[in-house]
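Read-outs: derived from the displayed coordinates by stated rules, not from any lab. What you see is a predicted model; the values in this text were computed from it and never measured. Cβ atoms are built from the backbone, for glycine too; each structure is taken alone.
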Structure I
Amino acid sequence: MWFWSGKAVDRDEISDIPSYNRANGKMWIGFSLIFWLSALLSILNIGAAGAVMGAGMILGIPLLVVIYGRIYAKYKNY
């Protein structure tokens, strides 16, 4: 699994590919919770749903970069 669009991670770069992929999957599932929460909240209040979505993107995208950096560092072959 790759984080950056168009940036390939070579098999030889990663020490434990299944664990690396699992960690990336968990990261993306966690990020998707913003969308699920926003969708459910839109049933009650569309403005609040938009605020959650906006805040989630502003805070979530930089957080993805940081989390991926830690995942990559953890599973990178030295």
Structure II
Amino acid sequence: MADIANKYAENVAGKFYVDNQCIDCDLCRETAPANFMRSDDGGYSYVFKQATTPEEEALCLEAMAGCPVEAIGNNGEG
């Protein structure tokens, strides 16, 4: 389970975030490309845009459920 205390600084404020368990597998970026981006310097994903539509919310939740290391959380703060 993702830990908000270990979330990457690049995550924009809001509900969804990626923590330091990310293994750069690309699943979240493929699932929700409007919301997740890769840090080329660090080799991990982060949330660059919070979900603003029901469709984006569903895709972010799908990415969270599919994350093989549970690095995506949805208990972040705005």
One of I, II was used to compute helix-only ellipticity at 222 nm (-39500 (n - 2.57) for each DSSP H run of 4 or more, over all residues; to 500), and the result was -6500. Which label is that? II
Match the computed value 18.1 of mean count of other Cβ atoms within 10 Å over residues 29-36 to one of the structures I, II, and report its label. II
If you rank structures I, II by Rg/Rh (Cα atoms, Kirkwood Rh), the highest one is I
